[in-house]
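Scrolling down, you'll hit the structures one after another.
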Structure P
Amino acid sequence: MNIKKFTLTLLTVGISMSPFTIQAKEHPNLILTEPGVEKMREHLGQVPLFDETLSSVKSQVDAEIAMGIDTPIPKDFSGGYTHQRHKQNFYTAQKAGVLFQVLEDEKYAKYIRDMLFQYEAMYKDLPLHPQERSYSRGKLFWQCLNDSNWLVYMSQAYDAIYDYLSAEERETLETNLFRPFADFISLENPQFFNRVHNHSTWGIAAVGMIGLVMNDEELIQRALYGIEDDGLVVGGKDNDGGTIKVEGQRKGFFANLEEPFSPDGYYTEGPYYQRYAMYPFLIFALAMENNRPDLKVLQHKDNVLLKGVSALLNLSDADGEFFPINDGQKGMSYYSSSLVTAVDLAYFYGNKSPQLLSVVEKQNEVLLDESGLAAAIGVRDGKAKPFVKSSVNLSDGIDGKQGGIGVLRHGDEELTLVFKYAAQGLSHGHYDKLSYSLYEKGDEVLQDYGLARFVNIEQKGGGNYLKENTTWAKTTIAHNTLSINEKKHFNGVYDVASQHHSDLFTFDAEDENVKVVSATEENAYPGTKMQRTMALIKDENFEKPFMLDIMRVNSDTINQYDFPYYYMGQVLDMNFEYESPTSLNPLGDDNGYQHLYVEGRGKAEGENAKFSWLSNGKYYTLTTVNDDNDEILFTRIGANDPQFNLRRDPGIMLRRTDTQDTLFVSVIEPHGSYSPVSESSQNSKSSIASLKVVMDSDDYTGVSITDMKGEKQLFIISNVDASKNAKHSVKIDGKKVSWTGPYFYQ
């Protein structure tokens with residue numbers, strides 16, 4: 001059938017808050033457009049990747065149609081049947097709308113219409129969701145966030161069949177379902193809607209998108225600029241302990257574009273939530289581009305949304321999985337549907353980068369719109385070039401001046417260091433200043449734990465955040481960084497942590513063989529300054545690149561310092577004596593220590609402690625510079641965890657007591673390999689004979705590395721002058737060493 005067209009003439013309506021005049025629009029005009037749909041139809045059967053995606057979507061939707069429509073009375077948390085059913089409904093409806101437009105098959109329009117009227121009949125009398133855990137309970141779902149997900153997708157479905165429906169049907173749906181739904185997640189839940197957070201982004205996009213479909217200027221303005229008088233109380237908290245409202249906080253879509261994103265496209269909550277928020281950000285921006293191009297929403301803040309796509313791709317490992325910075329579920333990757341959308345839109349509305357097409361090839365599906373068609377045509381025509389991830393320093397904060405994330409890479413991700421010196425990251429942030437994780441290809445060498453949550457697994461807390469996210473995953477000791485006196489950074493106080501960030505000292509990835517990042521932190525522990533310098537070094541005397549880590553600590557007081565390494569794999573060997581207890585006990589009582597079993601205690605002896613392990617067929621050795629006070633602890637996560645909510649991952653920790661100013665120096669050295677097939681072990685032992693501090697002053701810190709062949713490598717970092725043009729000269733063992741720039745290596 002041909003899609004019915006309606007030409008509607010509307011009176012000009014003046015709205016005091018808006019300079020715009022409501023004009024009649026033909027549909028679809030939200031994400032799909034008439035010209036775009038025509039292009040898709042014209043290319044059917046000619047673009048393999050687009051055709052395969054369309055066929056797959058058609059199979060999914062046809063299977064749902066065959067099952068019939070179920071809109072159950074809500075009762076479950078995420079992971080439960082009613083939650084999953086309503087979620088599947090909105091996904092399917094959106095896809096059915098695309099199929100109706102492209103294939104012109106009326107069965108898809110009927111399916112959407114019938115589903116919407118079942119929701120219309122339900123919603124009029126639907127109370128708040130029976131689960132009371134959320135700070136903003138929804139109606140269809142346990143939280144307004146998921147209600148907003150529903151409306152974002154259903155807006156697209158409604159737009160697709162808008163002209164198929166009669167004027168009376170549209171009036172009924174808009175009066176009884178869509179307008180009340182939009183008012184509920186905004187006016188009735190300002191604590192959810194009127195803030196800067198990924199939750200609000202979904203709510204804003206939902207209200208704005210249904211406003212665009214309905215041509216409702218009031219809803220559009222509400223989405224762009226927020227609710228003027230929301231009646232919120234300063235200092236309210238959300239589910240995760242984050243501040244909901246602070247004095248003078250901006251609101252609306254533009255505020256959510258401005259504040260969480262840095263000029264580099266980094267999103268302060270971290271890549272896991274950036275991935276989640278990118279869909280509503282981009283899809284609403286595209287809807288505005290198609291309806292209000294004069295506002296240039298898609299281009300706002302110097303194309304920050306398109307920069308955000310590049311930032312996300314660079315915040316993934318060799319397998320495309322996002323680094324678990326802040327709250328982040330491991331395994332989430334650029335294969336997710338939101339990144340399919342993001343990459344296609346970035347390709348189409350950016351500079352048509354052939355490098356993005358190689359990501360499209362890996363994703364092996366496209367968005368069913370004009371951008372997805374363009375990407376699929378580019379793939380078909382052989383335009384794809386490899387997307388090579390190099391070292392990158394991504395600033396944090398609205399102006400890029402609140403710390404950041406430094407990613408150092410050697411070669412084709414042969415070794416990757418992820419160094420965090422960022423801001424708190426809103427309510428999803430962790431207390432882990434100057435922390436890091438280390439990867440060899442796609443394998444974790446030293447891990448960031450990520451979040452304590454089993455997303456959408458009903459048996460684990462209804463699929464929501466577990467209490468262990470606060471008691472373990474967010475704590476300082478859960479990360480590869482320094483804990484002092486068994487306390488969290490900022491004492492774990494969110495409002496204090498949100499006022500501070502670490503400061504970049506230097507980031508230098510220009511040298512092919514030596515890449516360095518260094519940052520300082522002076523607020524995590526009042527009266528204590530930490531400066532951490534990390535380098536990835538490729539040296540001809542070593543089989544593989546290795547990581548050098550220098551942590552300088554200057555404090556006003558005498559303290560206990562705990563310095564953990566959360567390695568992944570099987571213990572092989574060490575050069576120190578240790579004792580294992582006959583029964584396991586927690587390391588401490590609070591701040592994450594209560595979740596660490598002590599599996600062994602040793603005493604550092606000699607100049608260096610060495611510890612080796614095997615993981616994924618690769619060998620690794622940790623070499624540290626010892627202090628007379630160092631105790632070495634073998635730990636394992638899992639104490640005080642009766643419901644087995646935490647992974648039983650191992651760690652090794654250096655503990656230094658009764659110490660004021662101090663220096664931690666260590667090397668993580670990947671080497672060799674093991675094949676279980678051939679049972680062949682290659683280069684299983686460390687190449688480092690000695691690791692030594694040869695200089696440590698206010699101005700400079702120098703470290704020498706002597707390999708097993710007797711060759712010496714020297715690394716020196718300037719502690720006060722990071723200028724690339726600064727000239728330095730020091731004496732090491734009676735020999736003058738001179739260089740230009742923040743560091744020296746030879």
Structure Q
Amino acid sequence: MGSPWAHSPASGSNRWHSLADHLRSTAELARRFAGPFGGGEVAYWLGALHDVGKAACAWQDKLAVVAPTGRPVGIDHKSLGTRVAYERGLAGFAGAIFGHHGGLIDTPSLRGAFQGKLAAEPGNMASAERELPGLLPDLPERLDHLVPADWRADPLVGEMALRLCYSALVDADSLDTSAHFQGLASPQVRPDADFGHLYKLFEQRRRDELAGRGDTPIAGLREQVYADCLAAAERDRGVFRLGAPTGAGKTLASGGFALRHAEKHGLRRVIVAVPFLTITEQNAAVYRRLLDEEGGEPVVLEHHSQADFDDPQAGRWARLAAENWDAPFVVTTFVRLFESLYARKPSAMRRVHRLANSVIVLDEVQALPHAMLAPILDGLRLLVRHFGATVLLSSATQPSFWALDEFKDVPCTDLIHDTPKLVSDLRRVRYEWQLDPKPTLADIADQAASEPSALVVVNTTADAKVVYDRWHDAEPDGVARHLSTRMCPEHRRRVLEEVRARLSRGERVLLVATQLIEAGVDVDFPVVFRAIAPADSLLQAAGRANREGRMTDGGRVVVFAPEDGGQPPTYKTLVGCTGRQFGPDKADPDDLEALGRYYRNVYALLNLADAHHVGQCIQQARQRWEFETVADGPMDASSKLRDRKLAFRMINDDGISVVTPQGAETPELRCELEQLVVELRQAPVPDPTKLRSLQAYTTNIHPSVLRRPGVIALLRPILGNEVRRGALVEWIGEYDDATGISLDPNLEQFVV
């Protein structure tokens with residue numbers, strides 16, 4: 001056999017891809033990606049061995065046959081490299097080779113999996129193995145000495161190391177393969193960012209912006225917060241905590257800290273993760289304004305489910321960078337960050353190696369899901385202690401993570417010198433309580449309507465509709481506004497824009513919203529009414545009152561328990577804990593000691609440390625290196641199916657995604673969206689570009705509606721032929737210009 005090939009020529013080319021070149025290039029690139037966290041040599045040999053099975057005569061013969069068609073070869077090429085790596089001492093790390101296309105599998109089944117594949121085609125293995133000395137003449141007899149000692153000593157450290165090495169391998173493989181098919185001389189990888197330059201640019205632009213805003217009562221306090229953060233950035237890498245109150249300028253302060261810290265320690269990138277899309281878009285716009293330079297390559301990558309990488313303004317750079325976060329400054333969501341970290345498929349995990357030697361800023365960290373705290377906190381602990389990362393936990397309502405076993409021994413540095421004093425200095429509201437007797441939603445709506453402007457935050461979409469309807473007929477056009485997830489994201493964005501504009505002009509506005517208004521949404525009302533909720537939600541809602549501190553006697557926050565109001569089932573325990581710590585004869589929600597007791601009470605009642613809790617089950621699977629079990633859930637012995645309820649999930653993904661073209665701003669745009677829906681419905685394979693175009697007009701409803709025939713008749717499938725959990729459907733019922741999807745009052749509870 002002549003020199004073996006890795007890939008056939010690209011369309012319009014006659015240049016084949018040498019297997020030896022592909023193995024060496026992938027290995028070098030994987031070493032480059034894994035070097036910063038001590039895995040360079042392990043990743044190098046994973047890359048060098050990942051495709052050696054392609055040297056088999058049968059594989060090469062089939063490649064020649066399918067080359068003109070573009071079809072896959074369809075013969076196993078991963079198992080020989082897996083076996084060589086496994087037997088020469090890489091053991092479970094060889095799973096990265098076995099999974100470099102299909103995904104990581106449970107390591108206890110790895111040996112049987114590759115042996116079974118090789119036994120099925122012994123001739124292929126023999127012919128490929130004969131080529132091994134020629135392809136890799138420097139392959140050592142033993143590779144076990146290349147694995148760092150701490151990776152071997154602790155199964156959780158080793159498991160995280162394998163995730164990072166796998167990420168480095170699949171990213172390197174993808175980049176080298178793409179370079180061949182694009183006719184490039186070598187893979188395209190962005191050079192390391194100059195964080196010294198980026199920090200100076202950020203500083204200058206920030207100063208210029210603030211100079212144009214003028215003084216407000218809290219401007220000096222924000223400057224002190226910023227100065228404290230920059231001073232702390234000089235300290236060694238580790239876990240940091242920014243516990244400044246809402247309105248203290250955490251977005252700019254955490255950005256300044258991250259850039260200065262990255263410059264100081266030679267880190268590779270800054271990754272900012274937030275819980276909600278509204279904050280992602282808002283923060284990305286701020287950072288882009290301060291860091292991107294006209295005519296230069298973009299610095300800030302915004303990556304989440306609704307970032308439109310097909311927008312001509314985003315360009316090819318954004319689309320490619322999103323695949324592997326090859327950008328200096330990434331703004332993403334908690335879901336994207338942690339579901340990538342604990343995924344097992346190459347498409348999701350290509351970017352994971354970027355977390356090592358980076359600054360990871362978690363904004364509004366109180367919104368991390370309680371059920372997943374064990375694996376999330378343990379992952380952060382490992383990234384900091386063993387893989388060179390720094391983590392900044394930012395929130396006005398700092399959770400008591402150190403009460404949990406996963407974080408109890410993790411050192412932490414507070415960025416603010418005196419947080420209790422800052423909380424006191426920045427106190428801009430006074431709390432009032434209406435818990436006994438309980439008011440009705442109509443009572444609250446009327447109280448709010450007696451104010452010049454007011455925000456009412458309730459716990460369900462049904463309650464929001466009740467309050468809005470109470471105002472609607474009594475108020476002039478434009479005064480009463482509504483925000484909830486019955487409205488598509490684009491509709492909500494327009495309403496927020498209009499509300500901010502009215503507030504800035506001093507015009508009257510009454511806004512009722514569900515919880516989506518709370519964390520990080522920049523609005524400033526003189527008075528906020530908040531239905532009783534978890535303590536952190538009460539404090540977050542208070543951050544929408546007197547945000548700029550211009551009211552000399554402070555804003556008002558009225559916490560009420562609506563007699564006729566609802567709440568999500570998950571609130572029961574949390575609201576109970578809130579009532580034990582906060583109230584008219586107890587603490588206010590901004591009392592840090594009471595907040596600490598609240599979180600500890602919540603963690604205890606939710607049994608987060610119990611061995612049977614889902615978070616602990618995931619940790620046990622991680623200890624055993626069971627990657628399928630973590631990502632997809634354990635195998636059910638009777639059904640032989642994986643139980644997704646016990647998998648790592650940031651959010652329940654079993655809702656029904658509902659496209660609402662009716663939420664478009666103009667009739668012309670609505671027609672375009674309806675045409676996209678028709679095209680997707682008719683296409684044999686859905687076009688991802690068209691799917692992304694619908695995301696801003698897509699909301700979710702609870703699968704419980706499937707029990708209601710009247711609603712099912714208003715849901716028309718877009719992909720597939722049935723309305724079911726996880727489906728994408730079109731809403732063909734009524735859609736109100738003010739409140740979104742119109743449901744029978746008895747069905748309001750089913751919108752999430």
Structure R
Amino acid sequence: MIDPLSVTAVTGVLGAVGSAMAGEAGKWAWEAFGNLAQRVTGRQVAAPEGAEEREELARLLVDGARNDPAQARALSALLNGVTAGGPLPVVAVPRLLPASTRYFTDRKGPLAELDKEAGRKADGRPRQVLLHGPDGIGTSAVAIHWGAREAHRFPGGQLYADLRAAGPQGAVDPATVLRRFLRKLGVPADQVPPTVEERAERFAELLAGRRLLVVLDHARSAAQVRPLLTAAPGVLTVVTARRPLAGLDALNVAVGPLPDKDARRLLTDLAGKHAVGAAKAVLPGVLERCAGSPFALRAAAPVLGEAAPPALAGRVFTDPVEAAAADRYARLTPNAALVHRSCALRPWPALDARAAAAAAGLTEAAAAEALDELAAAGLLETALDGRHHHRPAVRRLAEDLAVREDGLAACAAVLHRTVDHYLRLAVGADHAALPQRWHLGPLYAEIGPDGYPDEAAALAVLGAELPNLVEAVAAAEEFAAPGTVCQLVEALWAVQLKAGRHDELLPALRAGARAAGTPGTEPRTAARMHVQLALALIELQELGEAEQQLLRAAAAEESGGHLRGQATAVETLGLIRLRQWRWDEALECFERAAGLLDGIGTGDPGHADLPRARALLHRHRGRALRGLGRLEEARAAIEQAVAFFRGTGEGYNLARALTDLAQTLADQRRGPEALPLLDEAAALLERGGASFHLVPIGVLRERCVNGPE
């Protein structure tokens with residue numbers, strides 16, 4: 001139980017809630033504290049922005065609890081309800097390390113250095129090792145093999161992240177890695193903090209008492225790695241990179257080519273003694289070309305006894321990885337070679353047969369067969385879900401081959417086909433995942449919901465394809481197709497609303513906002529881009545920038561004479577004010593948005609959407625009224641939203657309105673009346689796949705059961 005008369009305890013809970021603002025439970029609890037602060041003080045209290053302001057607010061709440069037993073019960077119920085549904089004791093033991101390779105040769109030196117660093121006496125220095133060497137030399141294999149061999153050292157588990165990524169940066173954002181690590185360590189999705197700094201702090205807290213291995217594979221820079229490091233004495237962090245990373249304070253261990261003896265041994269393990277013996281005459285040349293590269297040796301093993309194919313247009317490769325990739329490429333069937341070139345024009349994170357078929361202009365069956373051939377040749381790496389991606393050096397060679405063999409015009413056509421594939425996939429899934437909202441992109445009318453069995457299935461597809469969709473946005477922006485950028489970004493709306501993942505979406509949303517400024521972009525489309533970016537920025541607590549985006553959205557809608565869009569921009573500004581506990585200003589925004597809706601006449605754009613738009617405003621008005629302590633008015637407003645969404649069968653928004661109504665009833669000390677509403681909301685959210693929003697229901701249920709009567 002949390003002591004409601006302890007300033008320290010209340011301050012701690014406020015800090016924890018503030019750090020969980022990326023999720024629905026955090027947002028709900030934050031708003032609930034704002035409601036309570038208004039009731040305790042009798043005035044509107046600004047949301048605290050730092051540690052000192054949180055402590056000052058805690059003093060106000062504690063003073064109110066000391067002076068009024070009813071306020072003490074309310075504060076106690078909120079504190080214990082939040083913590084009951086808040087960060088649980090983390091017991092998850094992650095085992096994320098990929099399987100080690102079957103044939104592992106030599107590397108005694110790097111393995112001994114890892115043993116030494118892991119076993120040295122704790123002296124305050126962090127345990128960190130950087131394994132570095134050229135592409136294909138086996139730094140990843142060393143880290144993974146050692147981690148598997150020494151798993152007994154790390155009862156707290158193993159974390160692994162591949163830091164390569166698609167897109168111009170070519171590197172995964174630390175915030176994305178931290179979100180995944182926190183989830184694997186047992187932190188619920190909606191309690192993952194919004195900023196990279198807060199995530200790094202939470203990560204360090206969770207690792208403080210653990211004996212755990214962290215492998216950060218294919219790092220690009222020290223800046224990328226730094227937020228993922230910890231000084232916890234029981235944690236060993238192993239980083240792999242192609243070169244030493246300036247600014248990384250770690251034990252540097254170079255991983256070089258295999259000596260000739262060990263290269264022969266690996267080739268024998270892979271190809272077999274008979275094949276190596278039969279190829280005795282050509283073996284010295286093979287070993288020379290492979291230059292001690294494990295990747296090149298693995299590529300050479302299956303074709304050891306075959307005649308070498310003719311050189312690629314007389315080109316000479318000094319890099320053993322490129323040489324091996326060129327050799328295997330020259331042996332491909334025509335379809336596999338075409339798919340290899342077509343899929344290499346962008347660093348797609350996860351290729352499947354449908355995408356490959358679209359890129360290469362083949363049937364899906366032919367593309368699937370080609371992908372299998374490429375994976376067998378070692379030219380594609382295969383993930384656990386069966387999808388594929390290129391090793392960067394292999395992709396670069398294939399991209400160069402595409403330009404040389406197919407020409408720039410053909411390459412551009414391939415990219416357009418591939419982006420169009422992802423656009424059509426996203427539009428169909430987005431339409432099915434959130435069918436009730438109004439759409440702008442012309443493909444929505446053509447494609448429709450695209451045959452998904454339910455909203456959850458469509459949302460799952462969008463979530464799985466999100467990295468590819470973000471890359472498709474980058475590709476469309478690069479070849480100057482702002483209309484395609486905007487359609488793709490609009491099609492991310494359902495996954496943005498229902499699944500969060502705002503940090504992953506941010507590069508695409510920013511591209512959408514840039515496309516909004518392109519001459520010729522329709523004002524309504526431009527406004528939608530600014531609103532989507534603003535909503536993500538709100539979730540990431542970048543409220544100042546979010547407000548600027550909303551002002552741009554309102555200006556664009558006004559220039560196009562679109563009152564419905566203006567109302568959306570003003571309504572979203574009200575959501576920012578709710579986050580800031582500026583209840584009266586939030587209510588003013590919602591009233592202004594309602595006035596704009598009243599100006600929409602029959603036949604005007606957005607007229608058909610008016611009932612739904614007003615229902616959403618009723619819900620938000622209720623939240624603002626609750627913050628002002630006008631609970632009966634709040635209940636009446638939210639009940640109007642519930643009635644509308646119940647009548648239309650729109651499960652997601654009905655669930656959100658039911659949750660708000662239950663909270664208002666709880667504030668009125670009518671908890672038993674709220675419980676059936678919470679059960680109904682939970683069922684609706686589970687059915688729709690919107691698990692991101694389930695945690696507040698558990699918190700509220702706890703409060704309704706155990707709160708004051």
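Read the figures in this text as sums done on the coordinates, not as results from a lab. Predicted, not measured: the structure shown is a model, and the values here were computed from it. Cβ atoms are built from the backbone, for glycine too; each structure is taken alone.
Looking at structures P, Q, R, which one was mean count of other Cβ atoms within 10 Å over residues 46-53 calculated from, given that it came out as 28.6?
Derived from Q, not from the others.
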Problem - If helix-only ellipticity at 222 nm (-39500 (n - 2.57) for each DSSP H run of 4 or more, over all residues; to 500) is computed and equals -13000, the structure in P, Q, R - result: Q
Exercise for the section: Can you spot which of P, Q, R the value 0.40 was calculated from, given it is FRET efficiency 1/(1 + (r/R0)^6) of positions 454 and 686 (r between Cβ atoms, R0 = 35 Å, to 0.05)? Expected result: P
